[in-house]
Each structure stands twice: as structure tokens, then as C-alpha cells.
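Scrolling down, you'll hit the structures one after another.
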Structure 1
Amino acid sequence: MIRKVGVIGCGLMGGGIAQTCAQSGYETIVREVNQEFLDRGMARIHSAWEMMTNKGKLTQGQLEENRSRLHGTLNLEDFADCDIVIEAVLENMEEKLRIFPALDRIVKPGALLLSNTSSLSVTQMGAVTKRPDKVCGLHFFNPAPVMKLVEIVRTISTSDETISTVREFALSLGKTPVLAKDTAGFIVNFLLIPYLIAAIRMLENGMATKEDIDTAMKLGCGYPMGPFTLLDYVGLDTTLWAAEAIYEEYKDPLYAPPPLLRRMVTSGMYGKKSGKGFYDYTKSL
């Protein structure tokens with residue numbers, strides 16, 4: 001039975017996951033690498049709850065209960081009694097391969113280790129532990145407290161029991177889980193990344209402006225936002241990492257990151273989170 005949840009990373013995704021777990025009734029502990037990052041992430045979560053309370057979506061009592069269930073830490077050792085730990089650090093395999101064996105040594109034998117990766121190999125993460133049968137992906141979408149979908153990613157080592165437990169856990173968070181095999185991109189990014197890359201190539205080739213491409217896809221296809229608005233929202237760095245991971249596995253030119261995307265990420269233009277991507281958000285910050 002899942003009672004206590006650990007989340008590694010309190011950025012936009014990790015913080016959103018921690019918020020979701022705490023407000024779903026789970027005792028939740030979230031870890032960051034330094035106090036500044038932790039304070040910033042915790043402040044974002046508490047601000048979201050206060051806004052929900054002001055809008056009547058939470059009572060004052062529920063707000064206080066949520067706060068009491070959420071705890072921050074800088075120490076991995078504090079995850080020792082967690083039933084599930086969700087890794088939500090940068091989309092960098094080297095970093096993830098450092099975290100999983102460390103967690104494996106710390107958490108109790110029956111605990112499940114999950115990754116929020118959007119495209120990297122969960123099999124590799126499980127292979128550096130002594131419990132590969134208890135490792136799988138649980139990919140949330142941004143913003144995690146709002147988006148209903150989660151992808152449960154099964155490796156060739158993941159047990160049926162683990163998948164069943166994670167599915168029930170996802171449902172308890174109010175999410176709709178879909179099951180994907182551990183192939184690069186899983187379901188959503190495997191289909192989404194070529195669309196986003198095609199839009200960037202259209203812009204690179206001068207075929208249309210970003211504003212007109214966004215408008216065309218919204219009004220022509222009924223999408224809630226155009227590709228460039230979506231790229232800025234998802235993060236250009238996250239998109240680049242996903243594209244590289246899928247291209248590395250399949251070598252399909254559809255997934256090859258365009259030069260413009262690489263240049264923008266190199267320049268620190270990550271989208272909304274950095275204040276500038278394909279659009280400028282500095283005026284609204």
C-alpha cells in the first residue's frame with residue numbers, strides 16, 4: 001500500500017508532481033540539490049495552493065492539510081521509508097544513472113523507483129539497481145497538477161505487480177494512465193516531436209511566420225495552441241533532449257533536431273521558463 005511518496009527535483013515538473021501527490025492525500029517529501037532551489041520550488045507549490053483557496057477550489061482546512069503533508073529536504077537518506085520515489089531531475093541520463101543506484105541503496109526493499117523521463121531509457125535506469133522489476137516510468141505532463149494524462153513505461157524487467165500498483169497510484173492522483181513500452185519517446189513524444197520539428201523547419205526555410213503557423217494549426221486543426229507556443233511551454237531544451245534521444249534510437253531524419261533549435265537552446269532561450277523562446281515573455285514576468 002502506498003502511503004509515503006518521494007519526489008526528486010522541485011522544479012516545474014518535480015514541484016508539480018509533489019503538489020499533486022500531497023493534495024491527493026499522500027505524505028510527500030521532495031528533494032532539491034540546494035536550499036535556494038528547494039525554497040523556490042516550495043514557494044511555487046504553496047502559492048498555487050493559496051491561489052486555489054482564494055478561488056474556492058480548496059477550503060482553508062484542505063490548504064492546511066496539504067501543507068502538513070508536504071516536506072522538503074536536501075538529503076536522499078530522507079527517502080528511506082518511502083513506498084514510491086519519483087525521479088524528476090534534468091533529462092540527462094548520466095544524472096539519472098547516479099541517482100538510481102543511490103536510491104536503491106537507501107529505500108526499503110519493497111519500494112518502487114519511478115522516472116518522470118519523457119524519452120530516455122527506463123531500462124538503463126533499472127539496470128543499475130538491484131530491483132529492476134520494481135522500476136518503471138511514470139511520465140507526467142506539464143503542468144502536472146492539471147494535465148490528466150500519465151504514461152506508465154514498462155521495461156522488459158518490470159513486474160506485473162509493479163505495473164498494477166503504479167496504475168492504481170496514478171488513478172488515485174486523478175490521472176488517466178496509458179501503458180507504453182520502453183522505446184524512445186514512448187507514445188506522446190514519438191508522435192509529437194516530428195510535428196514540432198517540422199514547424200521549426202518551416203520557419204527556418206521562410207515558408208511562413210511563427211504567428212501564422214500557430215494560427216493555422218489552431219484554427220485549421222482545432223489545436224488548443226500552435227506549435228511554437230507549445231514549444232515555448234514545454235521548453236525548447238526539453239524538446240531538444242527528447243528529439244536527440246529518439247533520433248539516437250531510430251536514426252530517423254524526422255527526429256533530427258533542426259539547427260535553429262540547437263542554437264536557441266545554446267543561447268539559453270528555453271521558452272516561457274527562461275523568459276524567451278520563440279516568443280518573448282519578459283514583459284509578463
Structure 2
Amino acid sequence: MGKWDKEITPKKSLFDLNINQIWKFRDLLFLFVWRDFVSVYKQTILGPLWFFIQPILTSITFTIIFGNFAQISTDGMPKIIFYMAGITMWNYFADCLNKTSNTFVVNQGLFGKVYFPRLIVPLSIIVTNLLKFGIQIILFIVFWTYFYVTTDTMQPNWYILIFPLLIIIMAALGLGFGMVISALTTKYRDLTFLIGFGVQLLMYGSPVIYPISTVPEKYQWIIKLNPMTSIIDTFKHAFMGTGSFDGYNLLYSGVFAICILMLGLVVFNKVEKSFIDTV
């Protein structure tokens with residue numbers, strides 16, 4: 001008796017992630033990426049220009065409110081480039097978390113009709129946001145180059161080389177948190193309303209609009225508990241020379257990201273078996 005071309009069998013354990021299946025369905029992954037990337041601004045007038053407009057407008061708003069009115073220090077850095085650095089990094093993490101947290105709810109119709117590795121969907125969100133992040137990094141580099149040439153405040157250093165590591169840690173954090181929340185939303189829909197507010201609130205617990213040096217020393221440990229703190233701070237230090245590099249804090253963020261990613265994979269793996277009965 002010959003073998004089947006494809007066999008769909010139940011997972012034997014929570015740690016059975018079927019990574020080989022994800023590779024086999026990589027074409028579907030790229031299809032989801034293309035769908036998400038194109039559909040966001042498909043019926044807008046400015047289209048992909050919003051990838052540039054959003055961070056610019058946000059940076060200008062932060063410059064006016066926090067830089068000029070509130071007079072919050074930027075450690076001697078030009079205000080708009082200081083805020084743009086924090087916004088660019090934060091937006092990638094926040095977008096990954098927000099969109100993956102709705103995986104089961106948004107795709108329940110699709111999941112209930114056809115088989116494919118469910119992990120494909122949150123992974124496609126991470127890749128789609130990575131494309132958007134790449135566009136916004138180019139915008140940041142344009143502004144950074146201008147200030148590097150026209151001022152002597154930009155002091156880049158060799159820590160720029162670990163920039164890819166920062167992206168990986170952010171992606172792992174966003175994916176891990178997103179999958180955990182997505183699993184919880186199958187039973188507790190209230191989380192879908194709270195997640196956006198929670199992420200926004202968490203931003204103010206990160207050095208996006210202020211340098212860590214402005215936080216009283218006895219409270220800095222609270223800010224550093226946020227794994228995004230060391231990532232944003234390292235990025236700013238690498239490109240602008242502001243602040244300082246703390247290897248232990250970055251190691252903490254990396255370990256935290258691995259732990260939350262593994263937890264997210266296990267919870268996601270467990271919930272996907274029966275979520276269609278509860279959504």
C-alpha cells in the first residue's frame with residue numbers, strides 16, 4: 001500500500017510545534033504577508049505614504065508636547081530624532097503584539113474551514129510588520145544622516161552592529177505576548193478592548209519620550225523591568241551616543257523574550273486544538 005502525499009495527524013504534545021510543516025507552507029506565509037501588506041492602505045488616497053507620515057506626525061507631536069511644552073530632556077539630542085528613534089522601535093513591537101493578539105478571533109472563519117499550520121498567521125504578521133519597520137528605519141536614517149552632517153550631536157558607535165539582535169528580540173517579545181493574549185481572548189473577549197490601552201500605557205513605561213537619566217535613580221529599576229527599555233535605550237545609544245549601553249539589561253530582555261516566546265508557542269499550540277468550540 002502506497003504512502004499518502006500528505007497526512008494530517010493530531011499533535012501528540014504541547015511541544016510538537018510542527019516546524020517542518022511551517023516550512024512546507026512557506027508559500028502560504030508569503031501570501032498572507034502580501035495580503036496584509038497590501039490590504040492595509042489599499043483603499044486610501046496616500047497609500048504606502050502612511051508608513052512615512054505616521055512616524056513623522058507622531059514625532060512632531062511629541063516634540064511639541066513633551067519637548068517644548070513639558071520641557072522633558074532629550075539628553076542634548078535634537079528632539080525630533082530622539083522621539084523618532086523611540087517611536088520607530090516601539091511601533092514595531094506594539095504592532096506585532098496588537099495584531100497577533102487577535103489571531104484566533106479575526107481568523108476564526110478561515111481556521112474553521114481549511115487546514116494549515118495555525119502558527120503561519122502570527123508569523124506572517126511579524127514578517128509584514130518587519131517590512132513596515134524596514135521602511136520606517138529608512139526614514140529614520142534619512143533624518144539621522146541630516147543631523148549627523150549638520151550637527152555634532154550624533155555620536156554613533158560599534159553597538160550599531162547588534163541592531164539585528166534588537167529586531168529579533170522585539171519580534172520574539174511581540175510574537176510571544178501576542179500568542180498568549182490571543183489564546184486568552186478565545187474565552188475572554190474583554191482583553192481585545194484592554195490590549196490597545198495596555199500597550200499604549202506600557203509605552204510611557206519605556207524610554208520613548210524621555211531618557212532613563214531623567215528618572216529618579218531609586219525608580220529606574222521599575223522602568224528596566226520592561227524588556228523594551230534596554231532595546232530602545234541600546235538603539236538610541238548605538239546611533240546617537242545618548243545614554244549608555246547596559247549588557248546585563250539587554251541580556252535580561254533577551255532571556256525574557258525567549259521565555260515569553262516559548263510560553264506563547266505552548267499556549268498557542270494547546271488552544272488551537274479546541275478554540276473553534278469557544279470562539
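Structural remarks
- Per distance in nm of label points 7 Å out along Cα→Cβ at positions 24 and 192, the highest-valued of structures 1, 2: 2
- Test item: helix-only ellipticity at 222 nm (-39500 (n - 2.57) for each DSSP H run of 4 or more, over all residues; to 500) calculated as -15000, pick one of 1, 2: 1
- Of the structures 1, 2, the one that 27 was derived from, the read-out being relative contact order in percent (Cα under 8 Å, 6 or more apart): 2
- Structure (1, 2) behind the derived value 1.05 of Rg/Rh (Cα atoms, Kirkwood Rh), for residues 32-103 alone: 1
- Among 1, 2, structure where distance in nm of label points 7 Å out along Cα→Cβ at positions 96 and 208 as derived comes to 3.4: 1
Just so you know, all these numbers are worked out from the coordinates, no wet-lab data involved. Fair warning: this is a prediction, and the values are worked out from it, not measured in the lab. Cβ atoms are built from the backbone, for glycine too; each structure is taken alone.
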